[in-house]
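Asker: Alright, structures below, take your time with them.
We did not get these values from a lab; they are worked out from the coordinates using the rules stated. Keep in mind that this is a model prediction, so the values were computed, not measured. Cβ atoms are built from the backbone, for glycine too; each structure is taken alone.
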Structure I
Amino acid sequence: MTTTIVTSVEVRDLTGMERTVALYASDMPNQRRRHAKDQIRAWIVQGAERVGVDELRRRAEYFRGWRLLDLNGQVTPQIQARHEQRFPRPKRLEYAESQATNTLFTDGISEAARRRNDWAVVDGDCPCGDTGDIAAWGSEGPAMLCPVHHRAEIDAFHRARRAAR
């Protein structure tokens, strides 16, 4: 895998998860206090340049996959372990995510970033077994659609439909 070297990044060209990963990788302090919008932007750019765009996007996709499973109570021990390897400081990640979310309102998001906004992958044994369906204990059919893999199917369908136009 090659890493794209970045000399300058526009915050609006990053998804919320990419901004979170950039802040996590930056010199942003861990203390929860107010920082100027320009300082937050500078830390996002610093983190993106430090990690590189390709790696930033990869980590953001894993974080999004973990987040979707976490919101649904479906994180497996393997996925949790890999998430903790990638982001060993949970409070810092939480703070970075809250700061990144604020920038979505102040800086907006480009169309290219909006298209990537729902990209998610898992790094390990997804509870759906890559089928898109998660069975409930004791049931024969699916209890819920996988929030990661089912979302990918929907996104692929929409991309194919747009390409056909």
Structure II
Amino acid sequence: MGSVRKWTKAEHDRHEADQHSTEWLEWVAPQRFTEQLNRFFAETVPDMPEDPYTVEGLDHAEAAWLELRPVGAPTPSELDVLDQFIRYIGETYRRTLGGEWVNLAQWSSPVERLRTLYPIIRAEYSELGVAPSQSIAIANRDQSGVVFRSFYERCADAANRLQG
């Protein structure tokens, strides 16, 4: 199990710089964000519940993901679908529990793209932040169809205790 420690000044400075990287600013640009969510609801998972930002919506999205997910190395179109799922999952947290999108670039990641772009929701209810891509990776391994819901419910419980 990992440990939590205070960032060094160099790590803090790097994190601040990551929030202003061209790749991140393009990713969080309002027009691009809206386009990707619209495509998620219109093309990728068009039969979402009326209010998609619920645990029922997360269940539905996870079932769709498990059908659509790439098995090998993802193609560019599969990466685009992955991006849509990351945005949808994160927006469910942000819109219902609060928080903000931040770029937590994984400086030591073996995956080149993650060294510059790793979207998470930073919020008081999650000490390390909510990483939608992590939920997706665990759903891939678990195959139970309840991973998105279980992570969300744990964060919702923590958010409720904070408001308590």
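Asker: Quick check on the output: 4.3 is distance in nm of label points 7 Å out along Cα→Cβ at positions 15 and 47, derived from one of I, II. Which one produced it?
Answerer: Details: I: 1.5; II: 4.3.
It traces back to II.
Asker: A follow-up question, please. Using the calculated result 0.95 for FRET efficiency 1/(1 + (r/R0)^6) of positions 71 and 95 (r between Cβ atoms, R0 = 30 Å, to 0.05), pick out the matching structure from I, II.
Answerer: Numbers: I: 0.95; II: 0.45.
Checking each candidate, the match is I.
Asker: Of structures I, II, which gives 22 when relative contact order in percent (Cα under 8 Å, 6 or more apart) is computed from the coordinates?
Answerer: Numbers: I: 27; II: 22.
The value was obtained from structure II.
Asker: Taking mean count of other Cβ atoms within 10 Å over residues 31-38 as the criterion, which structure among I, II has the greatest value?
Answerer: When mean count of other Cβ atoms within 10 Å over residues 31-38 is computed for each of I, II, structure II gives the biggest number.
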